[in-house]
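Chemist: In structure tokens below, several structures.
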Structure P
Amino acid sequence: MEEDQAYAPLALAGVLSRLSSKRDRALATELVYGTLRWQGRIDYYLRLFSHRPLEKLSAWSRGALRLMAYQALFMPSIPLPVACSEAVLLVKEREPWASGYVNGVCRAFSRGWRDVALPDAAEDPALHLAAFASHPEWLVRRWLAAWGFERTRAICEANNLPAPVTIRVNESMTSVASLASELEAIGVEVRPGRLSPSALRLEHAGAVERLPGFEAGHFQVQDESSQLVAWIVDPRPGEKIADLCAGPGGKSTHIAELLKIRAGVAKGSSVVSFELYPHKARLVEESAHRLGLDGIIETVVADARKAPSSWSGFHRVLVDAPCSGTGVLRRRPDLRWQRRPAELSALVELQRELLSAAARMVLPGGVLVYSTCSLEREENWENVEWFLASFPDFEPTPVDPFLPEPARSLLACGGAAVEIMPDSHETDGFFIFRAVRRGG
């Protein structure tokens, strides 16, 4: 992850598959996600005890020291001498020449970490939150300017809570109550969703692919805020619908499920799932097959920005755009350390190119929905302002009538866009905008 920006869940899964002990798998998961989540605070401490900048250390040595510090700060059940010894042994395995330095840092940390004071919030709120709440300082400063200290702290603290396993029940095949009973019967703790009527939150679920109903297509893993996108698209039987950035398929399959539920799939109904990357397109196809949606979803491996004129005539188009992902940092703790502020302008350009392509594909009277899992104004509200100024034949329409309960009552946005914050409902942060093309 440190050297190649590997996707944390996949990188970890490759290691866990080689561990036979359930206890070892649990410990490895805790160490990896805990260290990633709290890397900001960990590095603040380590910098005080390392006379070399952490950035000058190898990724291996830096990782070993972070693991040691995480155990000291957050896992008191593991004796610090044991954590230090393991860190040194890890470095000796691959970089024996660095083990002496790592040992010295561990010894200095052991002597002094309890006396460390975090930066004072009154003197520098950004430095304080960057260390205390373990977020990049550049991102904290942006959020402070947008929301102030208390809200920024609440967002950061929400991002540091473990994300629940949330599933979307495939109500074209089963019911929420039936699946909940099936899962409870095997000891899974099940809670209803807060925003989506199709959502269930699971505790003590283990590997979801081994749960009852997974292979039969009775559910899909998807956060509640993400589930609201398909409701706002509001697909209707007989319509042709496009999802321009479909992989891995959560929203495409949800749109198809709603089509199937609403009086069956009328002749001519389809969801065309455009995906730039072949491996993600395969994930869409696999999910569609498992969920019983083969006849509804068609995948197209292509860059939707280069859509020919034949890619048009859609009743509804969804642009779930690639974005900074700052709304999903509780679920992707690695992402907060991989993102750079300079990336935002390139992402905004990409999002506007996708919106331009989508505008050309929507029929008069058709619907365009734009969504991101970002909290950044440039990717959300400013893109909406740009789109409406650039495409005056599109009219923003209120999203409230399309939200299901309980989301409609809890969010009560009233306008053409809804912004879901990660500190509000124990969900990912999300932004969803809806507009209709005039002339239908």
Structure Q
Amino acid sequence: MSTIASGVKPNAQTRAIEAQAYAKATWRLLPFLFLCYVAAYLDRVNVGFAKLQMLNDLQFSETVYGLGAGIFFIGYFFFEVPSNIIMHKVGARRWIARIMISWAVLSAATLLVKTPAQFYLVRFFLGVAEAGFFPGIVLYLTYWFPAQRRGRMNALFMIGIPVAGVFGGPLSGWILAAFNDVGGWKAWQWLFFIEAIPSVILGVITLMYLPNGIRAASWLTEDEKLILEHNIAQDSAGKAQHSVASVFANGRVWLMAAIYFCCMMGLYGIGFYLPTLIKASGVKSALDVGLLTAIPYACAVVSMIGVARSSDRTRERRWHFAVVSFAGAVGLYLSTVWGNNVPLAMVALSVGTAGMLATMPVFWTYPSALLVGGSAAAAIGMINSIGNLAGFVSPFVIGWLKDVTQSTNAGMYCVSAALALGAVLALTQSKEQVNR
């Protein structure tokens, strides 16, 4: 038995075993989870690229598109907490695989829609299918990594969002440019079909690859398992374990949900409208739009990793979050001021996207700093489901305002204001509790 696990003061040998165990866990889990999130986010927001052709082909208004894009999150909202509780009970391997395969099938089914009602229906059930994936992985990482490592681990997983933009943008642009009327399908229909394939493949692999927890990891030695389990037990000591029902009456959890709602206003404002904003700045070719969307997301990869590492190193969360959230607000506001100048608009969108996305890995250290076990599962699911209602509000408001004003500027003002509010709310958090 390791000396760390048995309570003896760690020595050089046990520290070496610990370092090796975390290196194994990181390399075995994070690249795979990252790939899964790339596939998930691509299937969630590829409707933003399909919009460039889909609306004209189906004669949908901006309001219809905004409602359809956002109604995903209504299904997501109702099923996310139950999904996370089920995963905590039955294990990540089977539940994550189920989520991935079912959402891939429904994402591909979007190619069949012909009416607004069909569009709304498939987007709603896509939200139901995907509910639980993101908070499930956030919870899963708490099974493996203690608080002082969690910001970096969250970042390595969550950079799936900008990487999906870096590669997904050019891929989507190429599909829209190259596949029109191939085999009797429109290019936007091929987009939904082709980009669903990776999720099916990764879902099947999940069943064979992903261990439910430390004890199930065959690639760890017994000493390594004992050390990691001991560290998780130590990390959980002193944290609150409440009933699932009591989580919904916890004021701190509601505050975190409000902060996350503000984050998500920015994320989905960008996720569903970045191609539209770039096109409006003067870029006409779908392929060029796709290539340019890679720039803001590439900037976000750097900011997410850098900010998360700084936050872990200093053990400071509130100001790291507030600064980058405010930077996101300023960037999105300036994207409207410079909306007709491609280079300046790209600079503003890059700052806005990098700041907004850098909030996420820092934010998700908050819930696990306060709660453990089933209460953490419920809290993470609740925060994510409420926060992701912004995925309904953001595109619907932007789409409606665009129909009314013939511009996306008013919608971007709302998104920018939400990010600024999130920065203020983050500073009301107790630093003693979140800076762990």
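Chemist: To which of P, Q does the computed value 42, 25, 20 (semi-axes √(5λ) of the Cα gyration tensor in Å) belong?
Modeler: Working: P: 42, 25, 20; Q: 36, 24, 20.
Of the structures listed, the value fits P.
Chemist: Can I ask one more? Taking 0.8 as the value of distance in nm of label points 7 Å out along Cα→Cβ at positions 48 and 112 derived from one of the structures shown (P, Q), identify that structure.
Modeler: Details: P: 0.8; Q: 2.8.
The read-out comes from structure P.
Chemist: Rank structures P, Q by FRET efficiency 1/(1 + (r/R0)^6) of positions 120 and 184 (r between Cβ atoms, R0 = 25 Å, to 0.05) and report only the one at the top, that is, the highest. Please list the in-between numbers first.
Modeler: On the way: P: 0.00; Q: 0.50.
Max of FRET efficiency 1/(1 + (r/R0)^6) of positions 120 and 184 (r between Cβ atoms, R0 = 25 Å, to 0.05): Q.
Chemist: Identify the structure, out of P, Q, from whose coordinates mean count of other Cβ atoms within 10 Å over residues 216-223 was calculated to give 13.9.
Modeler: Numbers: P: 21.8; Q: 13.9.
Comparing all candidates, it corresponds to Q.
Chemist: Something else: Assuming 2.8 is distance in nm of label points 7 Å out along Cα→Cβ at positions 104 and 224 as calculated from a single structure, say which of P, Q it is.
Modeler: Numbers: P: 5.2; Q: 2.8.
Only structure Q yields this read-out.
Chemist: Quick one: relative contact order in percent (Cα under 8 Å, 6 or more apart) came out at 26 when computed from one of P, Q, so which one is it? Intermediate values should be presented prior to the final figure.
Modeler: Values: P: 13; Q: 26.
Here the read-out was taken from Q.
Chemist: Taking distance in nm of label points 7 Å out along Cα→Cβ at positions 24 and 392 for each of P, Q, which is largest? Intermediate results must be reported in sequence, preceding the final value.
Modeler: Details: P: 6.8; Q: 4.5.
If we compare distance in nm of label points 7 Å out along Cα→Cβ at positions 24 and 392 over P, Q, the biggest value is for P.
Chemist: Moving on. To test your reading of the models, identify which of P, Q gives -13500 for helix-only ellipticity at 222 nm (-39500 (n - 2.57) for each DSSP H run of 4 or more, over all residues; to 500) when calculated. Let's see the in-between values first.
Modeler: Values: P: -13500; Q: -26500.
It traces back to P.
Chemist: If we compute distance in nm of label points 7 Å out along Cα→Cβ at positions 336 and 352 for structures P, Q, which one ends up with the highest value? Before the final figure, lay out each step's value.
Modeler: Numbers: P: 3.0; Q: 0.9.
Comparing P, Q, the top value of distance in nm of label points 7 Å out along Cα→Cβ at positions 336 and 352 belongs to P.
Chemist: Here's another thing I want to ask about it. Work out the source of 0.35 here, i.e. which of P, Q gives that when FRET efficiency 1/(1 + (r/R0)^6) of positions 176 and 328 (r between Cβ atoms, R0 = 25 Å, to 0.05) is computed. List each step's numbers first, then the result.
Modeler: Values: P: 0.55; Q: 0.35.
The read-out was computed on structure Q.
Since every read-out is calculated from the coordinates, none of them should be taken as a lab result. Everything numeric in this text was worked out from a predicted model, so none of it was measured. Cβ atoms are built from the backbone, for glycine too; each structure is taken alone.
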